[in-house]
Structure P
Amino acid sequence: MFHILILCTHNSARSVLAEGMLGHWAARLRRPVAAHSAGSAPSGRINPFAIEALRHAGIDTGGFRSKSWDEFSAAGAPPLSAVITVCDSAAAETCPVFFSGSAAPPAKVHWGYPDPSNAEGGDEGRRRAFELTRQALGYRMLQLLALPLEAMDRSALQVALAEIGRT
C-alpha cells in the first residue's frame, strides 16, 4: 500500500480536495494507494465549499476532518511514500515542510494552488474556484495513479511527481 499525504497549512480546503480526489480515483481504479491530508496549523474544520465540491463529484465526505500532520509522524503512523504540499507559495503563503521520523523518508513535492477560499465574487465565485481546484487536483491525482508505483523507488517517484507538478 502506498500512503500519500497531502499537506496545506489549515487542512480545510486544497489538501482535503486532493485527499478526496486521490482516494476516490484510487478506489475506482483499484490502485494500492491510501490518501491522507493534514495541516501544520489545522483549522479544526473543513471549508463547506470543499465538502460541497467533493459531494458534487459523488465523493462521500463523511470521514473527512481537519487534522494535524503530527498524526503522521507519531508512532503507529502509516509509512508514507510521498508528501505533496498544495499551498500557494506564490501568494506568500507559508507552506508546511514535513519532516518524517522514518528511516526511509518519503518523496516530497510541491504542487501550488491558489486558495479557493479567497476567490472573489461572493459565494458563487468561491464555489466556482473550489470546483476548478477540485478538477485540477483530480487531474494530477489521475496522473499520479497512472505511475507504475510498484516498480518505482523513492528517487524515481520524486522525479515523476515533480514532472506531474510541471504539467
Structure Q
Amino acid sequence: MGAQASEWPRVRVAALLLQDDKVVVVRHRSSGNSYHLLPGGGVDYRETLESALLREVLEETGFVARIGELLYINDTIDPNGPRHVINITFSAEIVGGAITNAPIDENVEAVELVTREALLGLDLRPPMAAEILEALSGSNTPGYLGPLFTAGR
C-alpha cells in the first residue's frame, strides 16, 4: 500500500534480495505511475522491523527470507505534499518459497529479477541503485543516506 498522508513519518522496511545473482524488485503502480521498489512495506503498530520485513517480502514476492545486516536508512519527503517515509533497508537471503504471480498487495504489478547493470536504468524508488550496487560489491558503509525523493513521472 502507498504511504498515507500523516503528521507523522511512516516507517518502511525493504530487503535487498538476490536470486540467481539477480536483484529481486517489485514493479509497483500508484497514481497512474509504474516504478520499482525493493520488496518491503510499512511497519504496523507494535510490529518489529524484522517481522514487518519478513511479512512484506512474503506478501509481495512469495519468498521466505532471512534478514541480514542493516544497509541503509534514508528519508523520502515529498517537497510538494504531506508524505514523509523513513526507509530502512536490510540485506536478506531467500530461504524458501517461490516467486508469486499473485502478490497480496494490489499495487504490485509483478515481481522481477533484474541484473545489476539493469538496476541503474530502472525508476527505482527511493533512487538508490548506486548504493545498492555498492552493497552488493561489499564496498558500502552502512549508514544514513539523507533525503532521497523521486517525483512521479
Structure R
Amino acid sequence: MPSFDIVSKVDMQEIDNAVNQVRKEIEQRYDFKGTHNEINLEKDSLVILAADDYKLQAVIDVLKGKLVRRNVSTKCLDFGSKEPASGGAVRQRVAIIQGIAQDKGKEIVKAIKQSKLKVQGQIMEDQVRVTGKKIDDLQAVIQLMKGSDFGLELQFINMRS
C-alpha cells in the first residue's frame, strides 16, 4: 500500500554554520563594538546573551537572516522569555524544534481526515505516516499540507508505492 511520512527535521549542521556566521558578524559590526554579546549553540537550543534589549533584537535579526540564507526555516525556533543576566545584560534561550509534537500530529491527522481523501494518517512517535490506495491521493495530501500552516516546517519523505 502506498505511503509517505510527514516529518519536521532541522539540519543541525546548517544551524551551527549560521551561528558561526552570526558570531563573526557580531565581532565586526560597529554597533556591537565595546559591548559583550554572544550566541551559543547547545544540544537542542541556542543561548543569546546581549548587552541590552536592542542588541538582543539585532542578534536575533542577524540569526534569522543567516538561517534563511541557508534554507533553514525560522519556524523551527521557539523563542523563550527574556531574562536578566549579570551587569544589566539580557539572556534569551531559543529552543530548536525537532520532530512533530503529539498535539501538532493530531492537528495534521485531523486536517487529513477533513480533506475527505481516501487516506489514513497515523502518528508514529515524532512523525505522521499517511497511507492510501492511490498515489494521486497521497500527492493531494502533500499539496494540502504545503498549503496549510501548522507552525512547523514540514518535509515529506519515504514515498513508497
message = Starting from the value 48: which structure in P, Q, R was percent of Cα pairs over 23 Å apart calculated from?
response = R
key: Identity of the structure behind 6.5 (criterion: distance in nm of label points 7 Å out along Cα→Cβ at positions 33 and 137, calculated), options P, Q, R   = R
Answer label among P, Q, R for the case where relative contact order in percent (Cα under 8 Å, 6 or more apart), calculated from the coordinates, equals 34 = R
remark   = Across P, Q, R, FRET efficiency 1/(1 + (r/R0)^6) of positions 9 and 121 (r between Cβ atoms, R0 = 25 Å, to 0.05) reaches its greatest value in structure R
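Every number here is computed from the coordinates shown, using simple stated rules; none is lab data. Just so you know, these numbers come straight off a predicted model, no measurement behind them. Cβ atoms are built from the backbone, for glycine too; each structure is taken alone.
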